[in-house]
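Any read-out appearing in this document is the output of simple, stated calculations on the displayed coordinates, not a laboratory observation. All values reported here derive from a predicted model rather than from experimental measurement. Cβ atoms are built from the backbone, for glycine too; each structure is taken alone.
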Structure P
């Protein structure tokens, strides 16, 4: 939806939600590009309440025509709600709207977190570079806090989920997406899927809330090195907390082109911070399984991106770049994890 076509109905919606306001307008509406599964827009809502003008910096997350992954907005909204006022920093939520008559598709609105950076390449440079040790400590401490959280806090997380079968449910979901979306044979991914099915991991030590896409790029970091918010909970579900840890260790996020995971610290240090925070042990064999699985999950996302571009259901440059750049990276990581790449 073009900016001009969005501004008027968004203003009308905000006015309906804020009947106490004597006057209300929106300003500075702009699209934030880079999201893989939602359109993201920033805007100011300026309202007059009891004669006093107030300005709110807000974020609109709206379902797009096509995305890298099909996700559930209600689940994402529930995840933000679950972690408000906890040790896991998240933006404050405002409204969830399931009716598409307002803006053409469902959406939700949350508070903007200003003055922070999320783009990985920028986080690899000054002024953030000097704070990498502290950012790393916060990154994996927060992930440990997510693993410790009460699963019941995630409304609609997964009915019938348990620690024993979480690996199988996740593997079949993402393997099925590879079968659906691949435009050409995927021999490396299929070999990895066969290996994963033949060597299931030990049952999860704890059924936990899993963020689903926890990594640098989905964290908002201040110039002083404070992790101010964890974003993009659209893949949140209940499962094995090692799934989140392994995804954060994925080779695709080694932005310094060395062994520093998420471009921050060596792998062993990240794991140690997570273990201390979560109270769990990252058993090497189980973690290896989840790391290989993370490559299958990543490949499914990139293949979905490539299909959307090929079918012209989405012309976002990000999708074309992701399908081309990260697909090869995942193939190499799978070969390495299966011992076929020196």
Structure Q
């Protein structure tokens, strides 16, 4: 009998459908489950969750015999995503929906911690994955203290500290503190309005010149590295093409080590290959969007992930799972 693999994503996710196909090819049986957040206060379409000492059910699926699962992504709404206009009525509705989401999110976190505590494979646990992804400052500091190369960075709401940093590093970029907002170059106009930082902290970073790479890691393997051909400093905008690249084996092992240092089994990393040939780590996506890549690249990534999940479910061994990934 094929082992069952739970796959979590928003309803009707095209990406999770392709991962499910890869799980079948790897010899597993996928169970695709909805992990949606949001909706109105009266929305009853969110999945049913039941969690107790001797039971775990999600969306009607009994997890007793499920030993491996993958989470595409999930994140609660945060204050930076407030709608642009709120009158008293819409504010009350928004606040009620926000509080409802937090309760659902807490139950979601508990569900996956419950599964991990029972020795199951959760790719990737929300408490060790998305916190770093959604809080850039701690992400960079963790990597730096662990000895990994990152661009020089400063988080501040102090205009004077920001000005001193920019004077020191020269050309720089600015990033939001949370979420997936765009990276952009710091301009002279930005320098003239640093006083606005007093309203909200921002993350400043030296601009490293070079190629942007997207590096996919599964278990103990770097399965795919692509150079992103794009216009502008943010590679997600104006993307024109991808070029597969071969990383130096030592650099590939650095990416695997960084992944494991953050407690991850699977991720897509953004890195800059500097003009000196060295990699600087920019971001880590623990439930990455892969559908922007060509079909052959998606099959490589999803195939590696599927073999990792299925092999663990069959053996209960992380070493065996890692060994099943090319």
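So the values come out like this:
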quantity: Mean count of other Cβ atoms within 10 Å over residues 91-98 from the coordinates reads 14.0; which among P, Q; calculated: Q
quantity: Given -13500 for helix-only ellipticity at 222 nm (-39500 (n - 2.57) for each DSSP H run of 4 or more, over all residues; to 500), calculated: source structure among P, Q; calculated: P
